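**Q** Structures incoming, each one as structure tokens.
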Structure 1
Amino acid sequence: MSSLPGKAPAVKLPPQVESGRELLVEELGRLLTIEETLAKLVLPKLLLEVEDQDLKQVVQAHLGETRAHVGNLKEAFLALGEMPAGRPAYGLDGLRTEHEASAPRVALGVRGLVHCAAAMGTEHYELNAYESAIRLADALGAGDVGGLLRANLEQEISALEKLGTQADRLAQAAVDERTAA
């Protein structure tokens, strides 16, 4: 047996998460990491990179919402009698890496669309995480936790819709610019 990534460990380890409640705490931790990373690193950096003012306004508004999401997630932990603690969010790491690798290769005139697409990808990732955690909270009868998560989910859905509107506008502008050249 090997200790290399992707290989089976030499010794079988017992599962670290053994109950639905423990899984919910793990999911909340992943969501906390996602929202804190977005609020502290990703969205502020994106605001510096985005030149399109309409897109910048959408990102700025969602940054404020994202900061509130962190508070809701911490409340959800406390409602379960747990201390808030982040967990790895490998999907977000992948989305960040992809955006950071692709954006510089795109001309400035159409880069706003790449930024918008990256933000939309992150929203889809968040929607998946929230929907999963809500279902688990509901199954556990943790209505207060589900309510906090639903509040965040509603804002994520709204942000995705706003980003979609921006993506449509930026895509059309990219096409119009290319055909005019």
Structure 2
Amino acid sequence: MSLSQRERWIVIVTLIVVGLFFGDRWVFSPVWDRYTQDTDRAAELQERVFKTQGLLQRRQKIQSLWDAREKAGLTGDVSRAEGALLNRIEHWAGGAGLAVTSMKPEREQARKSDTLSKVRCRLSMVGGMEAVTRFCFDVETSDFPVMLESVQMSSSDPKKDAVTVQFVLTTVCLVPTDQSSGKVASTGSR
């Protein structure tokens, strides 16, 4: 059977269309899908790399801050932390011009799961409002690991600038750990 010129062209065009259809179904579409999946995955991985780099930079910054705090007074000895807090309080009060009338340190018992132990100091001071402001500023901007928990002020004479101020300051110290087991060591004095 011989095909006419016209029938040949119809067969050729039909075979090309069928070939394109199957080529698209089995070759072009899977390749395109794989390409889009790969580009999406590459973008996701690139984003994860940027986040990881940010975390590493943040870790370095936080580690340097931690080292500075540790150097400034974060110790593993409660007595040293208490002494450092009392020395800092005297330094800040003297620099601000406040007279310390009472200073009572308190140690808080650390739980077994804690890695930090707290030392609180209840203070009573007398001075002017400017001195109180200076003291609070010095405490809040210090490298020493301290937190101003509460402030109470009272004035016996509203005509005078002198006020009586009660502060509660808290610092922390590392709870000593048993090096071999990693468990918190019991010192009994906290």
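Computed from the coordinates by the stated procedures, all read-outs in this text should not be read as laboratory data. Since we're looking at a predicted model, the values are computed, not measured. Cβ atoms are built from the backbone, for glycine too; each structure is taken alone.
**Q** Given a computed value of 0.75 for FRET efficiency 1/(1 + (r/R0)^6) of positions 42 and 58 (r between Cβ atoms, R0 = 30 Å, to 0.05), which structure among 1, 2 does it belong to?
**A** Source structure: 2.
**Q** A value of 1.57 was derived for Rg/Rh (Cα atoms, Kirkwood Rh); which structure in 1, 2 was it taken from?
**A** 2
**Q** Let me ask something else about it. Comparing structures 1, 2 by mean count of other Cβ atoms within 10 Å over residues 130-137, which one has the largest value?
**A** Going through 1, 2 one by one, mean count of other Cβ atoms within 10 Å over residues 130-137 is largest in 1.
**Q** If relative contact order in percent (Cα under 8 Å, 6 or more apart) is computed to be 20, which of 1, 2 is the source?
**A** Working through the options, I get structure 2.
**Q** Further, regarding this structure: State the single structure among 1, 2 that was used to calculate helix-only ellipticity at 222 nm (-39500 (n - 2.57) for each DSSP H run of 4 or more, over all residues; to 500), giving -17500.
**A** 2
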